[in-house]
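Undergrad: Below are structures written as structure tokens.
Only the coordinates and a few stated rules stand behind these numbers; no lab work does. What you see is a predicted model, and the numbers here were worked out from it, not measured in a lab. Cβ atoms are built from the backbone, for glycine too; each structure is taken alone.
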Structure I
Amino acid sequence: MTLAAVVIGRNEGARLIRCLASLKGHTAPVVYVDSGSTDGSVAAAKAAGAAVVELDMTLPFTAARARNAGLAHLRGLSEAEYVQVIDGDCELREGWTETALSFLADHPDVAIIAGRLRERFPEASLWNQLADAEWDTPVGETEAVGGIAILRRTAVEAVGGYRDSLIAGEEPELCLRLRRASWRIWRCDAEMAWHDIAMTRFSQWWRRARRHGHAIAEGAFLHGSGPEGYCRPQTRRALIWGLGVPLAAGIGALVWPFAGALLLVWPAQVLRLKARGEDWIQALFLTLGKLPEAQGVLGYHMARLKGAGPRIIEYK
């Protein structure tokens, strides 16, 4: 079989079992990389026939490091040309691998392909619903895809794989380096996988948005000076809306009572996003999300100036 798989996870329980079952008959071999599970995930993966890599958790954990460990272990097991990378809380959809492999065979300049990712339980919470909308991105050639995708192994290895140190945003950063090496990234109009984000609390949504802020700040620091201006617009928007507007309103109110009216630009932004095509809920939380994103941007730069190493921001 020309398609192998790398699965990463920690304490995914029944979701991991479903994930591994969805790979059978489509990928071989399967490498499962575990990051300190205590729920029997390692035994479950071995029982499902996966080769297991257990990360040394005395070292800083990142999903990028886990994926790289899986790809490295795969070198001794298979010469498969393509690798399906997938998280343990996801399940492949029927027909996805055939569609993707056919496209890759016909387009030798495409390094990574992804399809439509959907939340399995969007009705379970507002936060799941927001994530499902987030996965619904345009099809065709694109700048980046997420962590569930099929990689052309030679292309990814040629650019050095994922950047181990990134606690988030490792997928678009890899895609940037691939595009700089003249590879293309593609999202096709095919059902790829179910995802079970299992977010039930506002605090989880906030931490996830803060992690995104950290990711765009680090991306801009690493590559923002390049011709793509990588992550600079996103970082600028987070700081303007999530820090600049409330700070200006707060400080301004000390000298002018009506300065608080500056906060009206937030509902105006919601209206603008709604007019652009977002629904009301998405428009509201895209705007509100700039607050935790700004927190993440500031947190990244404060840690960098202190010389602190990466510290993962978990939301589950």
Structure II
Amino acid sequence: MYTQNQQLTHKASGLLLNVNENTRKAVFIICIVLCLTPFISPAIALLMGLVIAQFTGHPYLHLNHKATHLLLQFSVVGLGFGMNVHTAMQAGKEGVLFTIASITGTLVFGYLMGKWLTIEKKTSYLISAGTAICGGSAIAAISPVIKAEEKQISVALGCVFILNSIALFIFPVIGHHFSLSQTQFGLWCAIAIHDTSSVVGAASKYGTHALEVATTVKLARALWIVPVSFMSTFIFKNKSKKISVPYFIGLFILAMAANTYLPVVKMISPYMVTIAKMGLTLTLFLIGAGLSRKILVSVGFKPLLQGVALWVAISVAALYAVMHLA
């Protein structure tokens, strides 16, 4: 049994933990509110999330994956209300050859890098697929198809999200340095940045047309989840799993069509886009808040080296292509 002093110490300790937990939740909620204001950019939101993850921790970490998944889809559909079908189709045509070449090249280079670095096959494949197509969405779709274990998925996601965070900050700087047009920058973002959230975040800082090109090309690229997933069933000899199709892309197309052809929708489109951008900013904050020290450490040197090599290769190749071929 506890002595009276031990009981008091235990109660005080419990009270302190409760106060700390309440403080963590209060700080977290304040950050969420700030992300819904025009004063916080997507990049700053991501940085805030990273600070929260390292110093106070995410008080609702068990809900984070589902929240970011739904928020990102909602935000992408909302951005569709600010786009025109005709210009989007033109952007899609410009990006299709780059998309095919970059996805194929990234998957092949990733396979060779994985063999050279002796990285576990499924981990290497998930990093390659995430880099080639659309980051966390591709990893989430392909991992059940190849029967990846939780550790393999965590390593791949950690690697992709670390590089996404860096890209959000440095891509606009590089784009301005090389005086890329908005079309060029939008294409480059869509090809070279892994996750849709960071693509949209970086492009929105560069300009409205860059955002339109980047979002359209990236979502067209995301459709490659389906053929790559089918291919994965044969590579890993697993034909029993269902393929995950990104249905929200269809809603994005419907939103674009409504904005283009329905005058009544055009009246509310600016408000929908504003709400969508707020959702995107909040999404990036949650992604940053989910990158705990444990996740960063769990990635390991070799997988991170593979991820960096793939990312640098596709970024440089895509930058050269949009500057000289687009």
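Undergrad: When you work out mean count of other Cβ atoms within 10 Å over residues 73-80 for each of the structures I, II, which one comes out largest? Working shown, then result.
TA: Working: I: 14.6; II: 22.9.
With respect to mean count of other Cβ atoms within 10 Å over residues 73-80, the highest-scoring structure among I, II is II.
Undergrad: Given a value of 35 for relative contact order in percent (Cα under 8 Å, 6 or more apart), point me to the structure among I, II it was derived from. Kindly include the intermediate steps, with their values, before the conclusion.
TA: Working: I: 17; II: 35.
Computing relative contact order in percent (Cα under 8 Å, 6 or more apart) on every structure in I, II gives 35 only for II.
Undergrad: Consider the structures I, II: one of them gives 12.4 for Kirkwood radius over Cα pairs in Å, for residues 129-184 alone as calculated from the coordinates. Say which.
TA: Details: I: 12.4; II: 12.8.
Of the structures listed, the value fits I.
Undergrad: Continuing with the same structure: Computing semi-axes √(5λ) of the Cα gyration tensor in Å, for residues 249-296 alone gives 33, 12, 4 for which of I, II?
TA: Numbers: I: 24, 14, 5; II: 33, 12, 4.
So the calculation was done on II.
Undergrad: Among I, II, considering only distance in nm of label points 7 Å out along Cα→Cβ at positions 41 and 257, which has the greatest calculated value? Don't jump to the answer; show the numbers that get you there.
TA: Numbers: I: 5.7; II: 3.6.
Structure I comes out on top.
Undergrad: Sticking with this one: Which of I, II yields 35, 20, 20 for semi-axes √(5λ) of the Cα gyration tensor in Å, as computed?
TA: Values: I: 35, 20, 20; II: 34, 26, 18.
Checking each candidate, the match is I.
Undergrad: Suppose you compute helix-only ellipticity at 222 nm (-39500 (n - 2.57) for each DSSP H run of 4 or more, over all residues; to 500) for every structure in I, II: which one lands on -27000? Write out the running numbers ahead of the final one.
TA: Values: I: -14000; II: -27000.
Clearly, the read-out refers to II.
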